[in-house]
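Trainee: Below you'll find the structures, each written out as structure tokens.
Throughout, read-outs are computed from the coordinates displayed, never taken from laboratory work. Everything quoted here is computed from the prediction, not taken from an experiment. Cβ atoms are built from the backbone, for glycine too; each structure is taken alone.
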Structure 1
Amino acid sequence: MEYYGAKELAASFRTVRKNTLTIAEEIGEEHYGFSAAEGARTIGQTLAHIALTPKMAERMHGPDRLMTLAGFDFPTFMAQRIADEQKPRTKQEIVTILREDGERLATWLEGISEEILAEHVTFPEGMVPPSKSRFEMLLGLKEHEMHHRAQLMVMQRMLGMVPHLTRDMNARIAAMQAASKASA
């Protein structure tokens, strides 16, 4: 029985990316250089990191469809990705990458077969766990983005902004309270 497959994975990724895009659009470009602490990524770097990280998963689970990560050249791949993240970009360039690459990724995710999602990828010797399903690894894309989006929401607070998800929740609560008073 299937409860959560490629279609649901893509839909939930689209929801997460939509919320990330809202944050990226609401923060003024003048704040994209803001960092919560010395040595931490700036807002712009965090958004670029979110946008570019899925490329590794696409490579592993897409055309290369690796069955093992033993021998995968992580240092070279990571160095290239980090260098790409550090490239100066305008707010509009970052938002465009988030939007276009996000939709491309979601479309790719919804087309992955259940058989491929069920495959297990073996990790290099000594890693715990020794393997994971492709589904779990791809679900990690959404979890990773939500982790960094939480960091962005803290930075919004540090800049005196109220994140949209908080504003939306407060509006729902106010509407329920108003409805409750009206029916009393």
Structure 2
Amino acid sequence: MTESPATPNEYMLVGEVVAPFGIHGQIKVKSYTDNVEHLSRRIRTVYLGPKRQSYPLKGVIEHKQGLLILSLGGVTKREQAEDMRRFEVAILEHEAAPLDDGEYFIHQLYGLTVLTEDGAEIGKVREVLATGASEVLVVTRAGQPDGLIPMIHDVVRELDIAGGRIVVHLLEGLLETREPS
């Protein structure tokens, strides 16, 4: 249990502690990852809380869909687990399961510039909403309300994370515009 020397950009959120589990210090975690097998087989250390304290990951059980039970080294009492309630659970990004072509991590979308096909800047990605069907980008626009852009093939023409941009095809009625006052 030590503070990690990693910078905030090197962490990847994999869940949030919702409650202690049992009497031996296990924690119940709402999972944000769909690759539980990678977590249980490949990850040896997790980072919890605002200070990203490191804990050896001793065991992972998929309790229910989207709900994990984690056993952490050094956490042996229910009271210790109770103190972790609402803590974020993270791993180091370079330890995450490799992505397939065309896949991305949600956090990589934040701050990207959104452009139309003709090169006009719409704004920057401020937030990403997970709707179940697809992600929706919340785009901050100068002098306009935030725009909502779905991450679907009919709209997104190019996703260039390295170049810091997303090129979109604006379907009719997609973005509300307002005349300057």
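Trainee: State the single structure among 1, 2 that was used to calculate helix-only ellipticity at 222 nm (-39500 (n - 2.57) for each DSSP H run of 4 or more, over all residues; to 500), giving -1500.
Mentor: Of the options listed, only 2 reproduces it.
Trainee: Supply the structure label, taken from 1, 2, corresponding to distance in nm of label points 7 Å out along Cα→Cβ at positions 64 and 80 with the calculated value 0.8. Could the numbers behind the result be given before it?
Mentor: Numbers: 1: 0.8; 2: 2.7.
That value comes from structure 1.
Trainee: Still on this model: Consider the structures 1, 2: one of them gives 25, 19, 5 for semi-axes √(5λ) of the Cα gyration tensor in Å, for residues 56-119 alone as calculated from the coordinates. Say which.
Mentor: 1
Trainee: Taking mean count of other Cβ atoms within 10 Å over residues 72-79 for each of 1, 2, which is largest?
Mentor: Top value of mean count of other Cβ atoms within 10 Å over residues 72-79 goes to structure 2.
Trainee: I have 18 for relative contact order in percent (Cα under 8 Å, 6 or more apart), calculated from one of the structures 1, 2. Which structure is it?
Mentor: 2
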